[in-house]
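For reference, the structures are reproduced in the following blocks.
Each value in this text was obtained by applying a stated rule to the coordinates, not by laboratory testing. Keep in mind it's a predicted model, so treat the numbers as computed, not measured. Cβ atoms are built from the backbone, for glycine too; each structure is taken alone.
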Structure I
Amino acid sequence: MKIVFMGTPAFAVPCLQMLVEEGYEVAAVVTQPDRPQGRKKIMAPSPVKEAALALGLPVLQPERMRRPEAVAELAAYEPDLIVTAAYGQILPKAVLDLPRNGCLNVHGSLLPEYRGGAPIQRSIINGEQLTGVTLMYMAEGLDTGDMISRVEVPIEDEDTSGTMFSKLSLAGRDLLRAELPRLINGRVEAEAQDDSAATYAPNLSREDERIDWNASSRETYNRVRGLVPFSGAFTLWNGETFKVWAAALPVQGSASSALPGTVLAVSGQGVEVKTGDGSLLLTTVQPSGKKAMDAAAFSRGAAMKPGTVLG
């Protein structure tokens, strides 16, 4: 059986490596084109491309999978099965119809909840305590296909998107490994999703990254950890971006009557900021034009003073 694997971020790499380690024939790997990364905007391959090249596998990088030439290039490999994990593009019907054994997707949520491109980040931002991975057949809609199997993974208070990406990528790998032997013999019984219970997790926007200090301490804490280690949450200090990379778990509210967003204290323990229902201690921050630093380093040279209002 010839398998084509489709994925882009590090989340997908364990699934690809498992397929090769287990002896499956991976005919080709499809991933997103190289993109500019970092401040210098240097073109960089996706983690899946790096893994595929290390494994000696052919790599396809169509800009748009819907284009006829991209479909034709993929069809030339005559896949019996397509396996996707966080590829980043919706597959057209022409691709879904290619493999005789269908297209599988390893999705980072407990479907039908959190359909879309940012299920892990949005689960944390929304304060969920449980998520998981769903193995599903792909359909033309957005994560609407029939579900083959699911596995639950708890979200701990200290988890970030980074730690959950790691946990769920391994859970997805193990789920795929367990289910694949029976799937290669033909389509299995799968459960249709309850569309009435569906929720959505669209890709994050710049506005999603901005801290609303009128929100509660817990909501702000969840937003911060839901954006680590990717974009990071931000607020404004003197009209410039001030990023927050870590905060202390909220314990109790502040009795201060200051307006939300007001800096209550700056110390070696952190920057305490008034929230809608108390305060939150920011422990790793990044002023505009500087590197991220812990609270102790920031407090030593900080021009930020109590009474400053962040926006």
Structure II
Amino acid sequence: MENSQHLMQNWIPVKLIEKDNEIYVEWIYLSDFKIVEPFFDETIAKCKSHLYNSKPFRVLSTVENVIDWSKELVSVKLKSLVFHVSRCGSTMLSQCLAASNENIMISEAPIIDQILRSEFFSAEKKAVLLKAVLGFFGQKRFSEEKNLIIKLDAWNIFEANSLRSIFPDIPFALLYRNPGEVLRSHQKMKGMHMVPNLIPPSVFGMSVKEIQDKSVQQYGVLVLEKYFQAFLDFYETDKNVIMLNYNEGMRNVVEQFISFIKINYSDAALNKMLERLKTHSKNETIVFTGDSYKDDALDINLEEANVLHQKLNENFSRQLVS
């Protein structure tokens, strides 16, 4: 174990809380739990069984506490930010990476999205606070840990330029998939961002006119179109980014990602990560046999989404030969 003398050893910030027009940070104690769950919220739920987290009060601090305490931490290096369009293999990618003891894999931590979308902080304060939070996520708790990798929420692609200004040298990955397959998955069980107004449409850059008279299903298509366009826009201007295509196979996605972020894993570590591909991304006790919704009918207009998807594929193809 590392950081043994640090005041907040094994504690991580998990949520911003507004009270009396002030912002506080809620903390949770990790104990010796490793962060290996498919989603960060699942790790937090597991940690709530610990005595420190089951008391009738919450552990809170100021934002300045987070920033100050992070300066004393021993943390591993941030190696990449992963953006995705949802239902595109991002959970499987993160689970493969989490299979290596060298990686700290954080998947869709709500506090990151809270910071990025907060109206309480200036851009400068967001940058400092986000680095501090990632410092705690990447605290070196076990000797074999070397790498911090962050998978963001799908809609955080609209913050890619801001994140690039904060992390100018970090490789960014853009993971996407055929639009029909993405939307069939959401048709079976919708993610919150595909339900109108659960997340403000302005987050996706949508105008009132664009969403007027849209069915729930067609609204989801529009969200995906916005993701695709944001991928295209960022890829066009950034020099340290890779496209990853689910439809080329998840083994290729994992191997291309690892090569891009320039981490030299041992053969044993790499084999362990690739072995994870054999089981379901959200439940490794179940053998993965394919998507159950692949033949479901879609009563939606995919014309624009397909055009954008083709452009993504063209960029992907050029990337392979460059």
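For this structure, a couple of remarks:
- Structure from which 2.8 was derived, distance in nm of label points 7 Å out along Cα→Cβ at positions 132 and 164, options I, II: II
- Entry that produces 5.4 once distance in nm of label points 7 Å out along Cα→Cβ at positions 60 and 300 is calculated, selected from I, II: I
- When relative contact order in percent (Cα under 8 Å, 6 or more apart) is computed for each of I, II, the largest belongs to: II
- Of the structures I, II, the one that -1.02, -1.19, -1.35 was derived from, the read-out being log10 I(q)/I(0) by the Debye sum over Cα atoms at q = 0.13, 0.14, 0.15 Å⁻¹: II
- Identity of the structure behind 0.35 (criterion: FRET efficiency 1/(1 + (r/R0)^6) of positions 148 and 260 (r between Cβ atoms, R0 = 41 Å, to 0.05), calculated), options I, II: I
- Structure responsible for 20.1, with mean count of other Cβ atoms within 10 Å over residues 156-163 calculated and labels I, II on offer: II
- Given 18.9 for mean count of other Cβ atoms within 10 Å over residues 172-179, calculated: source structure among I, II: I
- Looking across I, II, the calculation of helix-only ellipticity at 222 nm (-39500 (n - 2.57) for each DSSP H run of 4 or more, over all residues; to 500) that yields -12500 traces back to II.
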